[in-house]
Structure 1
Amino acid sequence: MSQSVILIPVPSADPAVGEWRKKYDDVALHGIPSHITLLFPFKKPSEITQKIIQKLNALFSHVKQFSFTLDNVNTFPNVIFLEPNPKDKFIELTETIVHNFPDNLPYEGKFPSINPHLTIGGLREEQKIHYLKEKIVCDISNKLPIKTKAQEAWLMVKDESGEWHIHTRFPFYS
C-alpha cells in the first residue's frame, strides 16, 4: 500500500540505536532513517501535488532550526522509543501541519495526544517489551544523551514494493 510520512531525520541517533532499529523496527530496513514523525499517515503518493509541496514548503520555510536532546528510553504498549526533550516544538509542528491539512490526523486520530518519539523497536508481545527495554537501556545508556539539531523535515513516500524514498526535503532556516 502506498503511503507517505512527514518526519524529521535524526541521523545522530544511528550510532546508539541503529542496530536495534534494524532488528526491531521494520521500516528501518526499508529506507526510513532514525527520525521523529511529524505526521503519519500523510497523503497517498498519487495525491501529492505541486500545490501540496508548495504549501508544505511555505509552512517549513518559517521553521527555525532547533536543538533537542534524546536522553530517556520509554515505552508505549509494544514500542520502545527515545523521548525528545523538549517536545513542544515537535508537537507545535504536527499541530501546524494538521491545521493546514485537517483531513490528515496523526495516526488517523487513534491516539488522544501527540507524543513525539524516536522509535527504537517494537514487539508484538507486551510481556517481552520490558525485558527488551532493559537490554537496550543497558546497551545505549553510555551513548546518551544524544544532543542534536532539527535542520529539516522530509516528506517520504512508500512505493508499491514497500520501500520508502525521500520525495521532498524542507530545510529549516538557521
Structure 2
Amino acid sequence: MRLEVLERNTAAVRLYESRGFIARRRLVGFARDPQPLVIPEPLPAVEVDLSTVARIVACEGATDLPWLLQPAAIYGFSHQARAYEMDGKAYAVINPTGPQVSLLAIIVRREFRRREWGLRLLNALDAVNPARPWSVYPHVPEGLADAFLAAFQCTRLPEAQYEMELAL
C-alpha cells in the first residue's frame, strides 16, 4: 500500500511510520518564471487526446511511477488538461488555465530520449502560452527529471512529499 504525504506534515509522517509505513522516496516539484526561450526547431505541438498520452506512458514509461503519473491517472485528468505531441516523439499534458501553466506529465519515446525532444515540446508549448510562469506539482521522483527541468529553466520548489509504503 502506498500513500503520499507532505514532507512538512511531520505529525502525519510520524503517524504513518508508527503504523509501519516507510518513506520510499521523495517527490519534488518545480517552478519557472516567465522568460523568453529559443525553440531549437520550430516544430508544432499538436493537441491530442489524453488517452494517447496515457497509452504512451503505459508502453514507454517507467514501471514504478507515482500514482499521479500512472496511465489511469493521466487518462482521468480534468477537462482543463490538454495533451500534446511533437512529431510522434514527445508527449506532454499541461493545464494552461489559471495564472500559471501546470506541467502534469511529459514523456519521450525511449528511442528519442536525451535528444532534446522533451525540451523542444515544452518550448513549443511555452510559445503558445507566452509570458506565463510554469509549475510542476511535487509528484516527480527526486532525480528523475531534475536536469531536464533545469534545462527548461525550472528551479526545484522547497515543498516536497514522501511516497510512503506499507508491505501487506
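Coordinate-derived values only; no laboratory data. Keep in mind the model is a prediction, meaning the values are calculated, not measured. Cβ atoms are built from the backbone, for glycine too; each structure is taken alone.
When distance in nm of label points 7 Å out along Cα→Cβ at positions 7 and 111 is calculated for each of structures 1, 2, structure 2 gives the greatest result. Which of 1, 2 yields -9000 for helix-only ellipticity at 222 nm (-39500 (n - 2.57) for each DSSP H run of 4 or more, over all residues; to 500), as computed? Of the options listed, only 1 reproduces it. The greatest value of mean count of other Cβ atoms within 10 Å over residues 23-30 among structures 1, 2 is that of 2. Tell me which of 1, 2 gives 2.7 when you compute distance in nm of label points 7 Å out along Cα→Cβ at positions 15 and 79. It must be structure 1, since only it matches. Can you say which of 1, 2 returns 42 when relative contact order in percent (Cα under 8 Å, 6 or more apart) is computed? Only one of 1, 2 returns 42 for relative contact order in percent (Cα under 8 Å, 6 or more apart), namely 2.
Taking mean count of other Cβ atoms within 10 Å over residues 71-78 as the criterion, the largest value within structures 1, 2 is that of 2.
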